[in-house]
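Here, each number is a calculation from the coordinates, and none is a lab measurement. All values derive from a computational prediction rather than experimental measurement. Cβ atoms are built from the backbone, for glycine too; each structure is taken alone.
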Structure I
Amino acid sequence: MSLRNRILLISLILFKFIIQYQLISPTYELQRDEFLHLDQANHLAWGFLSVPPLTSWISYLIKLLGNSVFWIKFFPALFGALTILVVWKTIEALKGNLFARVFGCCCIMFSVLFRLNGLYQPNSFDVLCWTFMYYLIIKYLNNKQPKWLFYIAFVFAFGFLNKYNILFLIFGLIPALALVPERKVFAEKKLYYAILTALLIILPNLIWQYRNNFPVFVHFKELQDTQLVHVNRWSFMRSQFLFFFGTFPVVILGLYALRKYPAFKAYRLFFYSFFITLGIFLLLRAKDYYAIGLYPIYFAFGAVYISSLLENKTGQILKPILIALTAILFLPIYNIAFPNRNPAYFVNHPDKYRKYGMLTWEDGKEHPLPQDFADMLGWKELAQKVDSVYDQIPKSENTLVLCDNYGQAGAINYYSKRGIKAVSFNADYINWFDLNKAYNNVIRIKDRWERERELTITSPFFSKSMLADSITNRYAREYGTVIFTFIHAKININERISQEVASEKKAKKLPL
């Protein structure tokens, strides 16, 4: 790589990092899911009810680095930057010129990836793995060297240990391979050695799934019943265009080139794989962002094809204009897709967000703020108020902080200044109860609708009960969440909690 090319690539990556840190207003806190993923660092295992283990390993590294917001946001930004790097290398492998590399990378940068890479979730690494796998497939198709099969196996394995979503890449790829001459790879002995290598890497997680009665299937069934059932297929398709607003025609041209451009004849399986994979997502009513990993490689194809059309004098004039357009056309998305404005702005301008479906949450109902934004408010208030309540309880007695959901528990554990370790019957927290302590008091965090019911049911088992406080940030998804204190138990709390844990695990078909 020439010095000029290296400087351009490094500049693109640095620009990605700089902009990434400017996209979230200081008004907002961490997002609900981020707290759960961070807490997994304290309970390292080969699997979790919510995700495979790789996120917990990254969380452990973040913990070693100080657990600051800077590092929490650094890793998804890093994975986004590496995705740009892989797209650059893909265009290079497709023999694209410098314009194609810069243009393709800008198409990826000025897209939904700015939003995706702003949250500490498995999704950023998932997109990186999809893109990297496709790149390695291209490298294999270029020279048929078996080493690429093993590299593909390694990337798949780590992608699998990050998020099972990468299986859909395989589901789309296998039938696509069967439709093209490259299907002869199925007769390649090294392919099966590579598959065995991948299986050995993911085996500990598969064993964990087996020993825990395959919670991945329970989680998927719960997703289907509570969230995916609300997915509208038309909204799914609309989102695919909005994710890459203004640059999606590059994907279309990339698909066209895979059928008609002679230089891409060897890569025709990518044409079939695109539609098969997208069709599977539609069939299963997947969430729209599940498919984001599918697109970066097609921007590479599109960028190379477009560059081949711009070799004349007029094309030389159009090249810088096209690059500039990737940023200009991104501006409308910047203005609506990021939590870069005060919450009151979203409430006062609902039509602007309603038409894009951003106010509809996973429950299928419309709310004042986009769900992800509402999930980034109220957490510090919750932790501060729990700390305040905790300080009023005698320190000579053990107090259990029991929450309704993983967001509440994780936020308290992250923001608490008292070293509180809150738990919940929700998500992975069901496995994290410390029942070696003899609890005598309970701080209970409940949904606002449970206000009267909780006092009526629980108060008789304690000497003193009261509604201590509640979340007052009306923009937060947790608005109205109440904090109860129950002092001096008349019953054996540990025994009652053990029974509840056993009941919840039985309902979720988890080992007791």
Structure II
Amino acid sequence: MQIETEGIMPDIPEEQQEQKTQEQAGIAEAGIAVDVGTTTIAVNVWSLSEKKRLAVVAEKNLQARYGCDIIRRISFATRPPLTGSSAVVETGASALHYAVIAQLEKLFVRALALAAQKMPRGIQLNVSKIVITGNTTMLSFVCAFPVDGLAMAPFTPASCFGFTACWDKVRNGTVNEKCTALDLPTPEMLRLFSASPINGETPVYFPPCVGAFIGADTVCAMISAGFPSPEAAETTEWDMPVQKPLLLADIGTNTEIALFLPKNGEQPAKILCTSAAAGPAFEASNISCGMSSIDGAIEKIECKDGNLSCSVIGGGTPKGICGSGLVSAASTLIKNHYIDKSGVIKRNASKLGDGSSCLQLTPAVYLSQQDIRNLQLAKSAVCTGLKYMLERSPVLPLFCIAGGFGSHLDIEDACTIGLIPKKLEKCTVSLGNAALAGASAMLFSKLLRKKAQEIKKHSIQINLAAVPGFQERYLGSIDFTEDDR
């Protein structure tokens, strides 16, 4: 599976106390950075003395068995205990916590084995620090915090993180008094714990979250994007003031958007944050022939000599279509009049068994009329959020796209279908997995951890659903139109 693990590292400030190593005694200090995403988990191993990445591993988040999205997992975590059965059934909170901890332990083993191959003979790696980032819900599962407050308004998390705990307390779900009482670990989990490559006293840092829907992953991405601390933008030598607004978006099932506004006269610098619930279309989860970005997935569609031509990941026969392929398909279909601006299929329509229309991309892959509609709803949510932020900016900002979907997105195609406002097309940069890059940088710098706290402190959350006229804006962005406003 193609999981985005590359990201742009921010400048790491030189600090007074250099990293102490024990390589002379045959031991090299290592750090591990983790991005626990709703869909995927990525792990980096770094040499702390050389600031060099030694290994990277990634795989799909196995919590998906309990729900493909955050809402379903929260519902599973808060389910009442099962009664009237003699079967031993662990609580939802325990299942979700132990699932992610078990997966992390196994990923650590794999990553450290790969990292060891990069070391000189006779040198052993010792993990001396870990940074784990992710959205607020995922970090709550890692730490076994209750998620009841995330299930309904006013959406209050049990913790906004920004603290350090030892690995033993993290995996046992005993970080602090807020943790949910868990079931006893299964024999399999106990065996996993006993064979852990991580010392139980190893400190684990969790970057701060802004709120329920703006998590630590967004804060780490802001650091990777070069967002300065509004508090220290003029006084910190390594954190130079930014004169132009910065707009950041991690486009996915839940799209996080952040806008840095520099100081303007007497107005202090500030950061505006919001999220847009786009749904799973960009992951291709609710698309008839949708699939992950793996071999066999259509990633781009072009029209050549009046015929549709598909580019497939890994080559070979197309098996389905991934999120970036979906955007490419919509763009090509609009330009060549297969569908109109409202999304209605107008050319080469076929019929499904239920009588509804579809477009046959290949003999085995098609887009239904409902698939097109699902894409429209998703892109409208994102575009509405981006337009709202652009209205808050005095000048056109530099637009930074983070995350796996955004890294493989063709910006021209995204503008054609109205996913991204046209005016941002020429001022866009891709950051890759900015959350993981930001977390990796925090392995080396206490100043960056302090900066993360300052960014959290000065970030203002905006609930788009509560903005007057939001529903009208959302409905007005559903059509496939390049909007330059």
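Structure summary
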| item | result |
| --- | --- |
| Answer label among I, II for the case where Rg/Rh (Cα atoms, Kirkwood Rh), calculated from the coordinates, equals 1.01 | I |
| If Cα Rg over 2.2 N^0.38 Å, for residues 155-194 alone is computed and equals 1.31, the structure in I, II | I |
| Source structure (of I, II) for semi-axes √(5λ) of the Cα gyration tensor in Å, for residues 99-370 alone, computed value 41, 28, 21 | II |
| If Cα Rg over 2.2 N^0.38 Å, for residues 163-274 alone is computed and equals 1.40, the structure in I, II | I |
| Ranking I, II by distance in nm of label points 7 Å out along Cα→Cβ at positions 259 and 411, the structure that comes out highest | I |
| Structure from which -8500 was derived, helix-only ellipticity at 222 nm (-39500 (n - 2.57) for each DSSP H run of 4 or more, over all residues; to 500), options I, II | II |
